[in-house]
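Pasting the structures here.
Taken together, the values in this text are just the output of simple stated rules run on the coordinates, not laboratory data. Predicted, not measured: the structure shown is a model, and the values here were computed from it. Cβ atoms are built from the backbone, for glycine too; each structure is taken alone.
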Structure I
Amino acid sequence: MQHREWNPKAFFKKISPPVQSLLEAHFGLTLVRDRTRPPAEQAYHAWKALPEPEQRALETKLLPVNDLCSAHARPYLDSLAQRLWGCAQPELLLQSRGWPVHDLALRLFVDEPQLFLATHQRYAVDTMDHFHEYRGRYAVQLHASAGAKERLRDAMAEHFRCQAGSARCQVEDYHADDKLALFIYHEDAVTAHDTFDDSGLVVPLWIRPVVRIAAVYYPESCTLLVKAPRKREREKLRDLFAEIVVGDPGFFEDAATTPKFSFAALADPRFAFATHPADGIESVGVTWMRVRPPHAGVCRLTLEFETNLTLVEVRQAMLQHGIRLDETCVDGVHLQFAFAEGKGRARLRTVSLANPNSTNLKDTPRDRVIRRYLQEWHIDASRSDFALAVPAVQAAARG
C-alpha cells in the first residue's frame, strides 16, 4: 500500500512515555532526551539525534504502525487486541479500549509484530479503492499456488518489457476466508526527477519508479476487483488471472457488453432508497450524475445536485434542463450515504459508480453494507446467490 505520510514529530508527540519505553526496549534503543526541551518534543529530538542510517532503518519498520494510527484503522486494531488479550489478559483488553490509537498500535506491534503486520496487510487490502470490477461466470474458490504466481510474474514481466522496457517484476499474495489478493510490483517507464549533484547544481536523476497494481477476488460474489492506472494493465491482469489462477480464459464476463451497474431504478417513480434502521443509515441521496442527453452534438453532461434533494426533486431538476431521467441515459452517479454514527464529514460516505465497471468502493464495514444495498436495489447487477462449488478448472489453479 502507499504509506501514510511519515511525520516523526507528530508520531512521537502522540505516544505516551510508557509506550515509548516499550518501543525503545523492542528496538534495543536508549533515546537520550534533552530535559530542557518541552516534554512532548523530547522523544522526537532524541530520535532525530540517532545516526541517519539507523534512524531510516527503524522508521522503515515503523511505517506499518504509522499507517494504522488512524480512526479508520481502529476497528482492525481492536479486533487484534481481542484476539491477543481477550482470554489471556482481559483486564488489559478492557484498558486498551480507552487508549489513544497511537498507543494501541505501537503496543500491539511490540507484543506481536508478525500478527500486527498481517493485520496491516488486511487493512491495506480492505481500504484500496478506485477499482474496475469484473464478474465471473460461475462460482469458484481459488488459491494462488507458487506455480501460478511464478507463471503470473513471468507473463506480466513480458508485458511490461514490451510496454515500458523493463522486466523486473514481483508478485505477492494475500489470502483470507473472504478474499484472495494478488499484488504485482513492477518498474515503470524511465522518469526524470530533479536532484542536486556534487557541485550543488540541479540535475535530472533518471529512475524507474516502482508501481503496484492489484487484483482482489471475492468468491462470495464471484467478483474480481482490479486496480491499475492504465486500461492495458487492467485487462492484461484480468485475463491472466482467469487463465492462470482460475484456469479458464473465458471466466469473466465482458464488461463492455454486460455493464456492472444498472441505473434503471433511479428512473422508476416507485423506487426509494429503502434501508433498515439496524444499519444506521439516515439518508441516501444522488449528488452527481453523468448523463447522455438526447441533444445532437452533446456527448455527455455532468450534473451536481444539492445533497438534500429527494429522487423526485432530482428528476424535476433534470427536466427543467431538458433531460428526462430514464434507464438508458445515465453513465455514472455519486451516491452520498449519511450514517448515524460519527460526527461531521465522518458520517458521510460518497460512493462513485460508473459504467461499465468503475467504482471507489472499498471492503470496509460501511462499504460492505453499501454493497449489499446496491444489490438489493438492483443498481449492482452482480449475482450474490452463487453456490460455492468446486469446478474442474480449480485443479489447474493448483498447478
Structure II
Amino acid sequence: MNLLISSSSPADKGSGINAYVNQIAAGFVGRGHKVHYLAPAPSSLDWLDAMGIRHVPHCNTADPLVSCKAIHRYILGNKIDGIINNDNAFLQSLAPIVPCTFVSVGHMSRTSVATLANHQHRWVDYIVTISQDMQRRFCNRFGAPLNRLPIVYNGVTDPGPVKSKAKMPDGRLHVVFSGGMDRNKGAYLLADSLRSRRELQDLVQISWFGEIAGGLKQTLAGLACVDLKGRVPRSEFLAVLSDADVLLLPSFAEGCPMVMLEAMSYGVIPIASNGAGAMQRLVISGQEGFICDLRDWAAEMAACLMQLHGNSSLLTRFSQAAYARFRSDFTVDNTLDQLEFLLRTPVVDRSCLPGEIDILRWHRPLLPGTNRAPLIDRFCIRAGILRGAGRMSITV
C-alpha cells in the first residue's frame, strides 16, 4: 500500500504521539509498504532518509489554505491508498474529500487532540481508540459511532531479551519518572510522596525526566534520591530507561502510555495508577507490575517499592513477567496487524464527495524559540476548541 502517515510534530521531535508515529511508520516500511510522512519540517531528514520514508513538506502553519491545497494535490498525485492521521489539523480537514481509507488515531481523551481526532467523523472510516475510557468518551462526547471506534492498543519494537540490570552502587532501586512537572502525569503527587515518606529516599534513586522549574525544581533538587535529567534526546532517555528497575507512572489520565510499553519491553517493572486510560489493561497487578489507587498512591507505591527492594528474586520474576506480557500483547506488530486490517476495510461511501470543505487553523502553534503555545492557544488546546480558517474548493 501507498500510505500517508501524519503527525503534529516534526519526525525528530515530540514525545508520545511521535513515538507512536515513528514506530508504525518504520513498521509499515518493514512490511514492504511505501510511507509518506506528513508533519512540520524536521531539523534533520537523516532518520526519514535512512528508513526510506518520504517527507511531505506541506505543513505551512501560517497559511492553512495553501497547506491544505498542497496536501490534497499530493494525495491525488501520489495515489495514496490509505491515511493514518495523528493529530494533524490540516489532514483532518481534508477527510471529506480524500478518495481513500481515512483512519484517525485518538491519542488523548480530552483537549484539542481528542476533538481533532473526532472532527468530521462522518468522513473518517475509523477513529482508533487506545483505551476503553477513550472509546466510551468519543462515543458519548462527540457522537462518533461505536462500531467505528475500534480499540487498538499501542505497540513498540521488541528490543530483544531482557538484559541484566546494572546495580546501583548502594543497592537502591533505579527508578525512572518521565513526567517533568506535569500535574496530569502525577509529578506533584510523586514529589509529595517522596517528601512524606522519607524511608523511600534510602530505597530508590530516581532519574526524573522532563522540564521542571520554580518551586518543584527547588524541592526536588533538595532530595538526594532525585537526579534531575531535564529534557533529553529520545535515545538518551531510552538508554537510561532500559537499565532501570522500575518505572513510576502516577498519572491521573493517559491514553495507552508508550513509556509504559517501552519500559515493559526492557523488563522494567511499571508501578502505575488506576487513572483513566489503558494502564490497568497493560499489566495484571501483582504479577507483571502494580496498579496503585490514586486515592492512596503514596502508601501503595511505597509498599510495592519496599517489597521489590527487599527481594531480588521477586524483582527478577516481575521483570521477566513484564517483558513476557509485552511480547504477548503489545509489540508494534500487533498494532500494525490491526491498522492494516482497518486500512483494507473502508466503511465510508466516497462515491459522492462534497465540492467544498471548511478547513482548520493549525491547532498547536508555538511561540518562537519555545515549546509553549501563546496564551489563547493554550486555552483552546485545554478546552478542546478547534478554530476555522476558511473554506476550500475540491477543484484545486
Structure (I, II) behind the derived value 14.4 of mean count of other Cβ atoms within 10 Å over residues 73-80: II
Comparing FRET efficiency 1/(1 + (r/R0)^6) of positions 89 and 377 (r between Cβ atoms, R0 = 25 Å, to 0.05) across I, II, which structure shows the greatest value? II
Quick check: 15 is what I get for percent of Cα pairs over 41 Å apart, calculated from one of I, II. Which structure matches? II
Percent of Cα pairs over 21 Å apart, for residues 161-336 alone, calculated, reads 67; among I, II the input was structure I
Name the one structure among I, II that P(r) over Cα pairs in 10 Å bins from 0, in percent, for residues 17-216 alone of 7, 25, 29, 23, 12, 4, 0 was derived from. II
